[in-house]
Structure I
Amino acid sequence: MVALSSPTAQKRFSIGLLYAWSGFGLMWAVWAAFIIFLCEPRRLLPSWPLPTVDQEPVVAAQWAALIDLALVAVFGLQHSVMARPWFKERIMAGMAPAFQRCTYVHMANLALVAVVVFWQPIPVMIWYVDKGIATDLVWLLFAAGWLILFAGGWSFGLRELLGVTQMQAWIEERRYQPPRLKTGFLYRWLRHPMYVGVLLGVWATPRLSVGHCLLALALTGYVLIGMRYEERDLARAFGARYRNWRKAAI
């Protein structure tokens, strides 16, 4: 443990905790805002200060599509590029591993906030199911997607996923042990439960507009590309153990 009686240790403790837990807390707020952005709850909208996926358009549809695709591209690049080993080794080499992960979390929060705040709606409806059991079933699928995302994060280890575990090691001046291959809980059946949850959450809607469809398609493309690079990195890191587990999971 760090001797917190020394001024240096106290400063280290304060900086580390603030940086790690602020990213952890903001993540929950940002993803809650994104869920509201997608589902547009009618009772909440009159007092909701942020845009939603189908609010009144600000620019022409062609410009809206370009802006929206650029926002999702930035989101995807941040999530994929910053996670690659070469980026950590070359760009973030001078940063402690704990700060690398926490910085990734802060930048991920910022990228998703940008999608919500700067999104340009294209509210031309592709399908609209307003009543009956079909609507209820779609909303159940929507909720299931976000529950799967959370359960996937919990299966991985939320504190480790969001950099809190790494920061605790840095505060205590001990070496952080590299992460193990996660094969428990949802990872027993799904190779990428968090990806599955996100895709289910963005596609399951009773009101699919052109703008919402564009978002869902773009995020699907990001997942397919990002998943390929992630699996390649995992195969390099864990070798035969990962390849054997991948054969058993979906």
Structure II
Amino acid sequence: MAGFVDDFDGAGLDTEVWVPHYLPQWSSRAESAASYTVTGSQLVLTIPAEHPMWCPEDHAPLRVSGIQSGVFSGPVGSPIGQQPVRDGALVREEQGSHWGWTPRFGRLEVRLRMDLSPRSMAAVWMVGLEDRPERSAEICLVEVFGDALSTGPDGPVAAVGRGVHPFRDPALTDDFAADPLALDVTDLHVYAADWRPGSVDLLVDGGSRRSVPQAPAYPMQMMIAVFDFPDHPSAADHADHVPLLAVDWVRG
């Protein structure tokens, strides 16, 4: 995986690497399509008012714009696919195999900013390819909920979620926390994972280290997404806000 860089300087998204959909196998390509532009050397993901619900038959109200660096599924009606929406979920739309960027170990970095309301969140995470069910763990580089942003005596504070989720990987245990950091998420910051055999270090701007003494040992794909929760208690108060996640670059 040495030398991977996407600085979004081209005329559009590199679809040899990225799939501009969020887990389409459980929904459909139409319902999972990202709203995005590539402008000013940034990938800008948004959720405008007309953006459709994702997987409305199987999930609480959710809208999402996301890209991912790989995808595959079994045939329609099978349970084979990445990050099932629920236990017993079945494929609604078959996805051919697409492996754009699937590293195994290394330093992974993403420089980004976000604009969130209390009803939205943004995240970047790695997930196992799930070509076998146990190769399913997640390394979360950053997860920020808009209702976990505040202002402290020295300025903005964000609860930044980072860590490892095992899902169906029996070799790992859950090790995840949302630590409050003095951070203005509307500014560009670098979120990184130093992923080695047996450990993962998560960093923000080269510091604020969170260490996890375990690690997935198989190839993973990157997921980048912004979410909107229409059922959030404050949803009506922020109905006009358009959630945004702008990615300056991805490096591996």
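Nothing in this text is a laboratory measurement; each read-out follows from the coordinates by a stated rule. Bear in mind that the values here come from a model prediction, so they are computed numbers and not experimental data. Cβ atoms are built from the backbone, for glycine too; each structure is taken alone.
Among candidates I, II, the computation of helix-only ellipticity at 222 nm (-39500 (n - 2.57) for each DSSP H run of 4 or more, over all residues; to 500) that gave -22500 used structure I. Can you tell which of I, II yields 17.0 when Kirkwood radius over Cα pairs in Å, for residues 89-184 alone is derived from it? Label of the originating structure: I. The value 23.5 for mean count of other Cβ atoms within 10 Å over residues 137-144 was derived from one model only; which of I, II is it? Corresponding structure: II.
Looking at mean count of other Cβ atoms within 10 Å over residues 113-120 for structures I, II, the greatest value goes to II.
Given that Cα Rg over 2.2 N^0.38 Å, derived from a single structure, equals 0.96, which label among I, II identifies that structure? The value was obtained from structure II.
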